[in-house]
Structure 1
Amino acid sequence: MCVIQSIKDIEKISLEVLKDSKSLDIFPTPIDKIVSYVNLTVSSNVDISQIHEGYKSKYPDVLLRALGKVRGLLVRKEKKVYLDLNQLDSRKNFVKLHEVGHDVLPWQQKCFDVLDDDDESLNFDTHEEFEAEANFFASVTLFQHDRFTSAINKYPLDIDTPIQLSTLFGASIHATLRRYVEYSNNRCALLVLEKPSRCGALLRNKFQSPSFTNTFGEMGIPNVLDYFAWPFVQDYIRRQNHIKNGTFSLFTSNGLTQFTYHFFNNSYNAFVLIFPNGERNIVKSSYFLN
């Protein structure tokens with residue numbers, strides 16, 4: 001994983017963009033307003049995943065090199081963003097902001113000016129760092145900095161909290177659940193599962209809150225999860241949609257620990273929110289998101 005050295009600078013630029021575009025505290029986060037503010041346009045008639053061979057000569061080389069590899073692409077000379085139009089709108093939102101990040105981070109601009117927009121000339125480490133920076137910009141902008149963390153502190157430790165917040169911010173459930181766990185004060189973790197079969201399922205991603213890692217270390221979750229060993233895999237294969245009373249035991253650095261899990265299946269992936277039995281978020285409000 002690439003360590004981002006410029007977090008404070010990115011946060012400052014993101015906040016300036018949100019404020020200057022009059023997008024801060026507007027919900028869902030007005031992505032197209034932000035894109036327009038930085039003088040970019042998004043192509044609605046070119047799908048980078050569907051360009052026919054006969055038309056490829058009409059498009060820039062930088063666009064053609066990316067076909068099949070990315071979900072979005074910024075062509076700087078055109079000030080235009082091209083997308084894989086098959087994505088869900090919530091995913092497009094993140095990709096648009098990712099490309100905005102590439103455009104507004106000044107050190108990236110200077111680098112590409114020198115390279116004449118040829119990202120193929122970047123060495124691997126620089127390319128990885130630029131991608132991580134653009135992802136960070138997209139995430140912190142989409143979730144509007146402390147607006148998201150303030151929101152999660154108001155509501156229960158519950159998988160329904162990030163699911164409903166995803167609608168509020170205009171983000172995908174996957175991205176919202178990840179940010180929910182990574183910024184939570186509670187001891188919680190998230191497993192993202194895919195490709196269920198009769199034998200089990202695959203682990204796509206795993207995320208842990210800082211306090212979870214401090215208490216339990218890194219969870220020993222295999223990349224292939226056996227049907228008989230994991231109750232949430234059984235839920236997945238049985239095509240359950242929404243479960244909030246699951247339990248299982250796991251050896252951690254703190255010994256054998258009893259965990260509660262909440263399960264949600266959005267038909268693309270299954271999401272498993274995990275926390276130790278008895279863990280809860282103490283909230284003063286008695287209402288929930290509408």
Structure 2
Amino acid sequence: MVASLSKPVWTEEYETEILNKLAAQHAPYLLNLEKVETRPPETQAEKENFARFRIAGAAHDLFIVQVIARAIAQLIDDPHWQLSLSRQLGDDGAHSLNSRLRVQELLGYDPINEIQRQVKEHWEFMGDSAVRDWLGFAAFQIHYELHVVGPFLLQSRVGRISDPKTASYFVDKILPDEAAHRLAVIDWWKQIYDKASANERAELAQRLLERDEEIQQRRTNYLIDHWDTAHKAKGITGVDGINAVYDGWRREVLAYLLDTPVEQLPKLLSVSQ
């Protein structure tokens with residue numbers, strides 16, 4: 001991986017461009033898909049499916065909060081990035097709390113015990129990979145903030161069920177927050193990577209790919225289960241190509257961060273493996 005690229009700024013428009021490219025390769029039905037009006041969950045089963053999706057999201061966000069808290073205390077010394085991470089911690093804590101409260105409204109009980117159980121599962125399958133050292137934390141951030149975006153964008157095009165309160169909070173709060181988090185992760189990595197010498201960059205790239213592969217192996221089963229939960233919640237059926245889109249998206253993210261052509265990346269573990 002020696003080539004250096006002149007690359008565009010990472011924006012939501014650039015993300016859409018990447019998704020369209022991957023869809024053309026792996027899910028061409030998405031390109032000419034007519035917009036379908038969504039409806040709220042109506043039956044008790046649909047409400048329970050949507051609540052399970054929000055609980056999973058609450059656990060995902062609370063796990064991020066816990067990892068970031070450890071990173072600020074143990075791994076990240078720069079006060080600029082400590083403040084940036086503090087913003088992310090607060091945002092994701094608010095997202096998790098909103099999910100908890102919405103489930104209470106939907107089903108009439110506090111899901112905190114189930115949220116806690118699922119957070120524990122995140123720690124079990126991730127082990128210490130996210131907090132072992134700063135590179136492990138970088139790989140964690142890349143997985144939890146960047147790699148997850150491709151499948152989410154795909155699902156957003158084909159979902160048929162959408163809870164109105166969730167959708168409103170998502171547009172007003174989660175979308176802008178998560179876009180800011182992604183840019184912060186990219187900026188943090190670039191500050192380190194761009195200042196490194198050629199030899200240091202080669203070593204950083206190799207080590208990041210190793211950590212990224214480790215976390216992918218740890219997360220694969222979770223991702224498959226989470227997509228199934230999301231599909232049931234959103235009324236999504238017959239979606240082909242999500243695994244290939246995820247794999248391709250992950251390669252695009254890593255190529256961007258490492259400033260190298262996608263085709264020059266080594267073979268990476270597939271979510272289908």
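None of the figures in this text is laboratory data; all of them are computed from the coordinates on show. This one's a predicted model, so the numbers in the text were calculated from it and none came from an experiment. Cβ atoms are built from the backbone, for glycine too; each structure is taken alone.
Structure data summary
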read-out	value
Which entry (1, 2) yields the derived value 1.09 for Cα Rg over 2.2 N^0.38 Å, for residues 45-92 alone	1
Of the structures 1, 2, the one that 0.70 was derived from, the read-out being FRET efficiency 1/(1 + (r/R0)^6) of positions 101 and 173 (r between Cβ atoms, R0 = 25 Å, to 0.05)	1
Read-out helix-only ellipticity at 222 nm (-39500 (n - 2.57) for each DSSP H run of 4 or more, over all residues; to 500), computed value -11500, structure in 1, 2	1
Comparison of 1, 2 by mean projected area of the Cα convex hull in nm² - largest value held by	1
For 17.8 (mean count of other Cβ atoms within 10 Å over residues 77-84, calculated) the corresponding structure among 1, 2	1
Structure responsible for 15, with relative contact order in percent (Cα under 8 Å, 6 or more apart) calculated and labels 1, 2 on offer	1
FRET efficiency 1/(1 + (r/R0)^6) of positions 197 and 229 (r between Cβ atoms, R0 = 35 Å, to 0.05) - highest-scoring structure of 1, 2	1
